[in-house]
Structure 1
Amino acid sequence: MPGIVDTAPERRRPLIVDVRPNSLDDGPGIRTTVFFKGCPLACVWCHNPEAIRSGPEIAFLEKDCIACGECMPVCVPKALGRGPAVAFDRALCNSCGACAELCPTGALKQVGRYWEIDELLPHLLRDLPFYRNSGGGVTLSGGEATMFPRYVEELLRRLKEAGIHTLVETCGLFRLETFRERLLPHLDQIYYDVKFIDEALHERYTGRPNRVILQNLEALAGLAPGRVLPRVPLIPGLTADLDNLRAIGGYLRHLGFAEARLLPYNPLWAEKAVSVGRESGYRHEGWLSREEQAACESAFFGALCG
């Protein structure tokens with residue numbers, strides 16, 4: 001039903017796509033970013049398409065395949081066959097990962113594995129001196145970390161006990177009561193993405209309406225003043241429409257936000273989408289030009305700042 005968030009992933013163990021240290025783009029200072037697997041949205045431009053599905057999957061980079069055939073004998077469902085490169089039938093694949101373990105070039109990779117918190121925490125604590133010296137910390141991203149509140153609550157609590165700055169990047173589609181009670185007490189900052197004001201456009205290009213997303217943002221503007229930073233991804237031909245940016249800027253101003261951020265478009269997501277079989281039909285090969293970027297900034301910040 002529209003507006004109701006599927007909570008089934010909460011009852012499953014969350015998979016993690018990547019744990020990336022020395023990150024400078026996911027919050028203040030030097031950070032380690034944890035990318036969770038699973039998202040309630042399916043944006044046609046998703047920059048992390050391998051993190052949309054909550055279950056494990058195999059990424060296949062055909063350009064890296066040398067057709068050595070090492071993977072084929074271990075593929076029980078026979079999803080792999082020989083050709084100029086290995087032929088991969090994704091419909092037959094059970095994502096067991098046996099092929100990826102043997103692949104000598106990394107053309108086959110298993111995406112997503114479970115980390116016990118006791119296993120993950122040492123990876124996050126090893127850079128504690130860098131966090132403290134730079135004003136950094138740990139960012140939970142994805143995918144959508146809020147889909148797994150039990151796990152994330154415990155992880156955040158233990159990070160705060162260690163004195164680490166915590167931040168979550170969210171699409172905003174979550175149950176507010178759960179977020180308020182379990183995650184918000186352990187969060188220093190929230191990066192909150194706003195893509196469209198128009199509900200029909202949001203549903204068309206992300207797969208879900210935005211009513212709950214906007215309601216949650218309105219609530220957090222009051223519950224966590226100073227901790228929420230709205231962000232707008234600039235997607236050519238979609239969110240980077242000047243009328244859309246003016247509408248979002250005016251909306252954020254109405255909510256009392258004095259600061260927000262525009263996220264530049266990165267076309268390099270397309271190869272990752274192909275590797276996990278998630279081609280959406282949207283494609284824009286290039287970056288935004290300086291002139292296009294400037295026009296977006298003028299429209300958005302002009303409406304935000306009045």
Structure 2
Amino acid sequence: MNKVIVTGGAGFIGSHIVEELLRNDYQVAVIDNFSTGREENIEGLPIEVYDHDITHPSVIDLIVSLSPDYIIHQAAQVSVAASVKDLLFDEKVNIRGSLHIIKAAIKAKVKRVVFASSAAVYGNPVALPVTLAHPTQPESPYGLTKLSVENYLKMSSKLYHLPYNILRYSNVYGPRQDSKGEGGVVAIFSDCLTTNISPVIFGDGEQTRDFIFVKDVARANVKALSARKNISVHVSSGSCISINHLFHAMKEAAGSNMNAIYKHARPGDIRHSTLANEETKSMLNWEPSIELFEGLQETIQFSKKASQWQLIKG
């Protein structure tokens with residue numbers, strides 16, 4: 001049985017990847033410092049769990065000692081706004097931490113590293129949908145760190161023969177996404193709609209995003225373990241929706257008539273983004289399976305249950 005280490009495996013996306021790996025009969029070990037990951041996301045699963053920080057060099061020896069066949073690297077600082085506010089912390093987690101993972105992968109002679117990258121590597125698109133041939137011009141420190149790690153992986157493949165696959169995510173949403181901090185707009189709206197608090201929309205709301213359901217992202221990661229090596233692909237729906245239309249759809253799914261509050265746009269935010277996924281479908285033998293409204297309903301139901309549980313607890 002092949003062993004996979006998932007960094008950030010107790011987090012929103014990571015925990016869904018863990019479940020998908022188990023469904024496909026992989027042995028799984030999770031490395032997470034639980035700064036944003038939650039124990040309840042992976043509670044009761046037949047996995048190994050290591051409370052460890054990827055920014056600490058000792059994570060290299062830990063990974064080598066576990067002798068993994070593969071590493072799926074999800075652990076990251078994921079907030080564009082936080083990266084603008086604190087360049088050094090963003091660099092520490094996303095570059096230094098990732099270099100520890102790459103170093104460990106080389107020493108452990110893993111068969112492949114699958115890396116969670118982002119549409120943020122492109123910056124503001126010059127044409128839509130964004131294809132893999134689009135120039136990479138990040139407009140935030142977060143996007144720059146993701147692109148830097150991509151380049152470190154490509155260089156490590158040449159210098160140390162480390163196989164990799166890079167998955168550039170569009171806007172991932174779904175159950176377990178934290179509405180705090182960056183959170184993701186779907187998680188924030190869902191939390192607001194289930195607690196009757198008016199959400200904030202930054203800018204005019206006409207900015208567009210490409211939303212992809214977390215379980216589809218998890219499937220793409222598992223597919224990437226056995227796909228052709230040393231590729232970069234988009235994990236996306238291939239379509240877009242404005243934030244205003246998203247909010248209206250979520251109001252409908254939640255049965256709410258709440259209104260949003262509009263505030264000034266945030267620095268570093270991209271105006272429009274859609275990632276083409278035709279190449280992904282062929283290279284990973286994968287395609288999105290969850291329609292947006294269906295995914296929004298599942299996300300809101302999860303938020304309602306979580307909100308009720310919080311009331312019971314306290």
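The numbers here are math on the coordinates, done by the rules we state, and not lab data. What you are looking at is a predicted structure, and each value in this text was computed from that prediction instead of being measured. Cβ atoms are built from the backbone, for glycine too; each structure is taken alone.
List of remarks:
- At a computed 26.6 (mean count of other Cβ atoms within 10 Å over residues 136-143), which of 1, 2: 1
- Highest-scoring entry among 1, 2, by mean projected area of the Cα convex hull in nm², is 1.
- If helix-only ellipticity at 222 nm (-39500 (n - 2.57) for each DSSP H run of 4 or more, over all residues; to 500) is computed and equals -9000, the structure in 1, 2: 1
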